Structure I
Amino acid sequence: MIVVGVTGGIASGKSTVSNIFKEEYNAYIFDADKEAKLLLLNQEISEEILKTFPELESADPLSISKIVFKNEENQKKLNAILHPAVNVELLKRIEKIDHKKKYPIFIVDAALIIESGSYKYYHESGAYLILLTSLKATRIQRALSRGNLSEESIKERMDLQWADKKKKDYADYILENNGSLDQLKSSITFLVKEIKEAFISTH
């Protein structure tokens with residue numbers, strides 16, 4: 001089973017790319033954001049978050065996001081709690097899904113693979129890392145169209161993420177997502193071919 005990380009800034013198209021992999025290539029999707037939200041239901045983790053951020057009344061995603069996306073220090077504190085737990089769940093899931101022999105590709109949809117240092121796992125384990133890039137203006141429009149964040153909030157989140165230029169050095173493949181859905185599908189077709197060839201040559 002081929003393990004592929006799909007990363008990129010807010011509204012770069014990670015969910016769209018993951019869905020294409022799921023529908024066209026029968027990939028299993030591990031959505032790190034959803035998994036992190038599920039972990040907030042874990043009593044030990046929610047208690048740790050409330051202890052770290054005494055100004056929080058509850059450890060629900062909305063309350064957390066209002067505080068965490070205000071500055072880099074808060075984001076680092078939260079990630080120090082959540083990332084190790086998400087990574088433990090990820091490794092368990094990879095083993096479980098690989099054992100089933102049902103999916104040829106395992107996709108990890110995660111925004112902070114590079115910023116968090118998780119990219120090292122991909123390089124060491126033989127997994128592949130795709131960086132999705134998009135023009136800033138395009139990403140702002142996409143994020144606004146979802147209707148759940150203000151432009152100010154979107155820009156705050158963008159400022160806390162590394163610039164694409166800085167992230168490119170860590171990725172195995174760069175996928176530009178500024179065009180149509182058909183163009184994106186076409187790019188992924190070429191990419192899957194390359195990844196499969198690379199996988200075969202090393203296994």
Structure II
Amino acid sequence: MSDKKYFAHPTAVIDVGCQIGKGTKIWHFSHIMPSCKIGSNCSLGQNVVVMSNVLIGDNVKIQNNVSIHEGVICEDDVFLGPSMVFTNVTNPRSAINRRNEYLKTILKKGATIGANATIVCGNKIGRYAFIGAGAVITKPVLDYELWVGNPAKRIGWMSEYGHRLHFDDTNEATCPESGGLYRMKPEEIVIRLI
């Protein structure tokens with residue numbers, strides 16, 4: 001009987017020296033490299049690669065065909081859609097080794113990245129931000145912002161439950177599912193009140 005507190009499909013490759021939390025599930029043909037840290041109750045779909053020194057929080061959902069490069073930090077409750085892409089340098093060349101130039105990319109708690117989106121390295125994606133499918137992120141995204149397109153731009157704001165927020169004349173909006181109240185500050189920054 002195994003003393004592992006996580007599940008790994010028999011086709012997954014789990015290198016020695018990685019840390020994997022209790023209740024995490026790693027599916028077909030995934031590769032978890034040394035020195036990465038994966039939290040509890042995560043789900044890594046088919047053909048996911050987590051490279052060395054990556055940090056993944058608790059309850060992170062990583063869909064099929066995602067590679068998470070060194071320099072990426074995913075806080076708790078992040079969702080990475082199928083085949084979304086992280087870059088790790090801004091000017092890659094095959095003949096030039098830039099491994100010492102990897103830029104840090106941070107996804108804050110509750111951020112969602114849609115299918116086939118690309119996150120250019122060196123950017124921070126704010127708390128509960130929502131990146132639409134196929135979007136290409138080339139600059140930082142603030143908390144609760146909704147970005148779409150290529151290059152992506154902000155088109156609105158989302159609640160923590162993933163609903164589009166519609167602000168009234170008092171600059172307040174309510175999530176239709178949770179009842180959470182949000183306020184827009186003058187500099188177009190959204191905060192959750194309750």
Structure III
Amino acid sequence: MEGTGKMRRFQITRWCHDRIGQMMPHPADCLDATAGTGRDTVFLLEISDPSGTVTAMDIQQEAIDLTEKRITQEMPDHKKRLRLIRDGHQYMDRYFPPRSLDLILFNLGYLPGGDHKLATRPDTTISGLNHALTLLRPGGLVSVLIYSGGDSGYEEKEAVLEWAGSLDPHEYLVILESFYNRPNDPPLPIYIIKQK
């Protein structure tokens with residue numbers, strides 16, 4: 001709240017970025033598994049250790065192009081730390097060895113302003129999440145922001161929640177947040193910490 005008595009516009013992605021920054025303040029090697037328009041990629045370049053690398057992947061060439069353009073405009077000095085991959089997140093294990101990443105972000109749904117038919121799907125997302133757990137180093141974090149409602153996401157939301165709830169509590173800490181009084185299926189953040 002600001003002093004004027006008006007609440008500033010709440011951005012859920014900023015909230016998630018703040019949370020991730022608290023849990024993982026200086027990760028080395030990071031993956032934006034759903035590059036979209038590049039906002040999460042910028043965030044990863046901002047918080048990651050300068051000695052590390054940030055990879056952004058997306059199945060859509062448009063998303064890769066938007067991400068590259070954003071980094072070129074907003075963070076040109078960091079381009080040498082950026083790797084772009086056009087592929088689905090279900091294939092991330094082709095590009096990284098096991099236990100090689102500290103932080104992996106998933107922002108589910110569809111490309112903002114893009115074709116709603118090209119949205120993430122339960123089968124490929126669960127496959128990507130399973131690979132993500134094998135690619136994490138101990139102490140690493142997977143963040144999943146689930147968008148549901150309208151023309152996308154209910155089936156994927158339920159699949160991801162079931163998957164997260166089935167993870168071994170001795171190996172993973174799963175934190176689920178809810179924006180409880182927001183209407184119209186607000187995004188649902190999940191954080192998964194690999195404990196060993």
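Taken together, the values in this text are just the output of simple stated rules run on the coordinates, not laboratory data. Everything quoted here is computed from the prediction, not taken from an experiment. Cβ atoms are built from the backbone, for glycine too; each structure is taken alone.
Looking at structures I, II, III, which one was semi-axes √(5λ) of the Cα gyration tensor in Å calculated from, given that it came out as 31, 21, 13? Only one of I, II, III returns 31, 21, 13 for semi-axes √(5λ) of the Cα gyration tensor in Å, namely II.
For which of I, II, III does helix-only ellipticity at 222 nm (-39500 (n - 2.57) for each DSSP H run of 4 or more, over all residues; to 500), calculated from the coordinates, equal 0?
Values: I: -18500; II: 0; III: -9500.
The structure behind it is II.
Out of I, II, III, which one gives 36 for relative contact order in percent (Cα under 8 Å, 6 or more apart) as computed from the coordinates? Computed on structure I.
Out of I, II, III, choose the structure whose coordinates give distance in nm of label points 7 Å out along Cα→Cβ at positions 88 and 168 equal to 3.8 when calculated.
Numbers: I: 3.8; II: 5.0; III: 2.8.
Label of the source structure: I.
Comparing distance in nm of label points 7 Å out along Cα→Cβ at positions 16 and 48 across I, II, III, which structure shows the greatest value? Don't skip to the end; give the middle numbers.
Values: I: 3.5; II: 2.5; III: 1.7.
Largest value of distance in nm of label points 7 Å out along Cα→Cβ at positions 16 and 48: I.
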